[in-house]
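These are the structures, in structure tokens.
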Structure P
Amino acid sequence: MKLHPTPLNGCVVLTPTIFPDHRGYFYESYKRGIFDEVLGYDVNFVQDNESFSTKGTLRGIHFQKGNYAQAKLTRVVQGTVLDVAVDLRENSPTFGAHFSVELSSENKKQLFIPRGFAHGFVVLSDTAIFSYKCDNYYHKDSESGIIYNDPTLNIDWKLPNDQLQLSKKDLELPGFKPLEL
């Protein structure tokens, strides 16, 4: 597994070692000891989530506050997504900055998003299966988010606005500036 730092401290792209042969391929998508060694500290994942979505589906930008903040390890099982992390750590030199990377079933890259970040993704292929691990359980009263088209963040979702599909809940999220962390 190779670690590729991003401009956001603690947020890293991971590329697994793939073993192809005439039958297909094999790789370890997660092995705790190696993951913790590469990252430099222990992360105790407690839950795996998966979603199936069609092209243009934008899920996010979500986060959980306080004691229920979550670190995530994201990957794509089928298709291609643009995965986006936003630094919400007020004492961070990259507070309010975002990073995006294409994750796909082809490149098998993963994105580790530490606690203190918001997260969202958009499906770029016809369909996608998106999978991620969390190090904390979902807590409804601690959930929050940022509207996808916030002008302060200015995220390029790589698709025209009229192709994006969002839930009613995600369309009603606040902007970044009035956000209460």
Structure Q
Amino acid sequence: MAAGIDDYRRRCWDAALHAFGTSYIFQKRAERLKRHTDVLTWVGLAVPLLTGALVGTLGSYKLWGAAIAAGAVIAAAQLVISLWSVVRHWPEELAYSSASSTANDSLASRFAALGADPPGLVALRAQFDKLDVENIGRRDRDNEKNVTEKERRMGMRAALRKFQRPCSACHQVPTTMDPSSCGVCGDF
């Protein structure tokens, strides 16, 4: 049986829901990575600048040995964290997460607009198929980034909240991002 307008509208709204949830996941990842890289950059600059400012201001100071030892410990910790950020590809992951969040948000908006005000069946089918190809490509790339089940539940809650839809498991429409005990839209 051929799919009608109502079926395509439902598919548009389902795709919008999932794309928005994925956008939310990568937005949260980008925010976390941005904080980490900002702190790392700040510590990497603050310790040497502070040391130089103190030396320039205080000149000979009887507790320089202790100050240099404390600075060395902080610098060593910063070096270890910098190495970890390189190994874990924080800058690349931040760039990917930001781009994915934007792309998925755009897909969600376009699917929602198509579902809200569909053209005739032939045009709807063509527009949906075009968006779906883009969505599948984006989803395939995102699936390579090891999205956890916890993140999926968080994304589902955000999407259900955004589109005011009830969860298929707990049958509640989320009003906050506070985690619940639901295995589909909570427990994160």
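Consider the structures P, Q: one of them gives -1500 for helix-only ellipticity at 222 nm (-39500 (n - 2.57) for each DSSP H run of 4 or more, over all residues; to 500) as calculated from the coordinates. Say which.
Label of the originating structure: P.
P(r) over Cα pairs in 10 Å bins from 0, in percent computed as 9, 26, 24, 16, 11, 8, 4, 2, 0: which structure among P, Q?
It was calculated from structure Q.
Where is distance in nm of label points 7 Å out along Cα→Cβ at positions 19 and 163 largest, in which of P, Q?
Comparing P, Q by distance in nm of label points 7 Å out along Cα→Cβ at positions 19 and 163, the maximum is at P.
When distance in nm of label points 7 Å out along Cα→Cβ at positions 67 and 139 is computed for each of P, Q, which one produces 6.0?
Structure of origin is Q.
When mean count of other Cβ atoms within 10 Å over residues 51-58 is computed for each of P, Q, which one produces 17.2?
Checking each candidate, the match is P.
Any idea which of P, Q comes out highest on relative contact order in percent (Cα under 8 Å, 6 or more apart)?
Greatest value across P, Q: structure Q.
Who wins on percent of Cα pairs over 18 Å apart, for residues 83-130 alone among P, Q, i.e. which is largest?
Looking at the calculated values, the largest one is Q.
Each value in this text was obtained by applying a stated rule to the coordinates, not by laboratory testing. From a predicted model like this one, the values you see are computed outputs, not experimental measurements. Cβ atoms are built from the backbone, for glycine too; each structure is taken alone.
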